[in-house]
Structure 1
């Protein structure tokens, strides 16, 4: 039995995702993780950064999803300011043939210029040099000129009605302008950002376009009648467009043979999902005309921008800099992900902070002069059978704060296997650090925890986490939340002057 998941289902899923992110009951975070990707262990490879094929593809199963949480370093909440729907970038360039908007492209009726079987894969809209977006209502095409003409005049008008930019046969409809703030955050070589809340926003520019596209009030739904065949024996005149809507009329012009050579909508009407032009034919005509009213999405062009442009992709933006101690600058990362609804570390409520630290921390002795290395092992032998272990994620020599994480690599046989071994009773037991025994490193000198330190700041410096007796926990429960996106990438080393602008494209 033949079936298809429709484009509208993908658009709906993208819309639902954006709505879920913007729902106050949810907390989505972009996070960075895995600072020691080339250290042998679970989920890592020694050639992570040197393989010609690049880092390994992420594994999508429950085992790995929990591992990604373990190796997460820190996260930043996604807000309405940092999520947008996006579409392919089609930049207007002179002397280019664009497809016109049509509702009936398919495998058997492909787009003439882009040669695609679906509207949303074709170049039927453009962005101009001023970040204004337009849809092509007419490109001068017909049954005798399938591909139409080439666009020679850049559309620049913000008129609410379709307009011609010059004498090249193109008719454009203005949709929206991208704000400067969205250009800075979301602009890329591949995608155009589309405004949020199109149906409800009170933004005056968007509201004007949306209301102008509401044929229920403006009686202006149909904007174009395509001439597939001009026929013969017809007369100039204005004719009704029949179908399941009402009120649409088209004026036709004929040549000396009565062949229809041009059409002009005089009333767009409303309520159409298909239309038929009633040319008042009487008697026998040797060659019948075939006129196709082009039906816009929903009520009219500009009313439902997401259906009109096929917004089945979402871009999530996040910036990590040195503005908070939650984001240590002396670390590395090899993974970027999105987690939904992690819980508070010691509670049942969803974490709602603007940022979080996913790291444990030790406040080392004030006199310590060693320099632990990011990615190396930190350990604490508490007894012959109890050894606390972690991987160093960050060390601030000024505040003496060492941040670390724990994952299964520290406890598996050879870092990767669940195979039995004689030392499993010691090496696979997960022990928490204390503030009494000595702290050891793979390469740095040993030290002790500053057991008398309690609080979240020192000498006016916010440490990012709250210490009790020199020990601090992550701000989230790392066993909670849903990983909905993960990306492995070559190791990135952070520093004080560096900012990471993360742009994640989700395709539905």
Structure 2
């Protein structure tokens, strides 16, 4: 079996994937620098009266394009040349990025319009970069190619924030914005060298207006499906709560550095750097945790660990303790996010995953906006120490909730034919709140570690094979494997 490094080399054999990977690294490094410049202008502007209000505005601007435009991007990506999008979008962003050098207090309209346009085009740009990966690598290399793109892009983004913050602190925003625009143009030049035809194989027959209306209908259907699937709703609720807690902790960290210690935007870089190291370490270690614990227990213990650290930090708020808190918040975030994503995927049938994950994406992004605005009255009423302690106590209180939440709802329900063969042949499954007819491909009994289990391999209407089992005589059915 191939190791990780060999699989990575296989993916990188594709010249055009190497170019796409380079685009992600260059472009997302520039995105990080732009975000640092935005925080410097809105949060650390000497004219800005309130750190908390400034950060709430910055969070709203950053999250709004991702939340509102996200579900609609595919309508246009499926109609336009993806290579042209990758070439032209950086030029549009570079053309307006200079507006971010204006003072948001004296010239708010052009400043915020420019920032919104830059971030909105970026949402479209990143979605295109994800969509074209299957066209650039063989199917067997797709998982590794996606992993490399996501991890590499995340590291590049965090590096850009870190470097951009310190450059802005030392020399101001002008060199940061200039470097950002230049890097976007480099990304455009790399995209122009992609040789693979990236035009859609077939164009949708429905007009754009009908497609946009379809997206809205499917988004509403995703909300309904999620409401009827406790094993997906519980994990999404948990990660949304985590994001709100993280958002509040980040706001109060900036408040402490700017208002208490009179530090500049470089302190924001340090916060993001500490949190980013925590996230990367969490991603590297969560697999080991999953070998020992059920996914809901990993999330539970991550909330417990994060809560304990935040309560401890609330007793002694200093520059170093805030960085420690940022590291552990990032570490436990990865321990929550990876299992949560997997639990949601397992709880929802394939035909509904896209619309449910669209709802998940919006909830995930908007939770940070809610947190930023919630931090304003919290910090004013009880101060940073008690705010940190409150978030820590909330995390501790939530730690037992998810295991109990999902324990009340079986993964999958089998319904059997009436009559003499009722104990043998299921006729349908209820999965993610959807009942679908199945055919029995295979049935058998097995014994594992002294536990006798009844097993079925079932074929769904779309051809998906499910392997399910339950402990005899009356255990709940569980989904063991899903096969294409």
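Values in this text are rule-based calculations from the coordinates and carry no lab data. Being a predicted model, the structure only gives us computed values, none of them experimental. Cβ atoms are built from the backbone, for glycine too; each structure is taken alone.
Calculated for structures 1, 2, percent of Cα pairs over 43 Å apart is largest in 1.
Out of 1, 2, choose the structure whose coordinates give FRET efficiency 1/(1 + (r/R0)^6) of positions 376 and 432 (r between Cβ atoms, R0 = 25 Å, to 0.05) equal to 0.80 when calculated. Clearly, the read-out refers to 1. Source structure of the calculated read-out (helix-only ellipticity at 222 nm (-39500 (n - 2.57) for each DSSP H run of 4 or more, over all residues; to 500), -23500) within 1, 2: 2. Kindly point out which one of 1, 2 the value 4.3 was derived from, the read-out being distance in nm of label points 7 Å out along Cα→Cβ at positions 80 and 384. This value belongs to structure 2.
I have 26.5 for mean count of other Cβ atoms within 10 Å over residues 32-39, calculated from one of the structures 1, 2. Which structure is it? The read-out was computed on structure 2.
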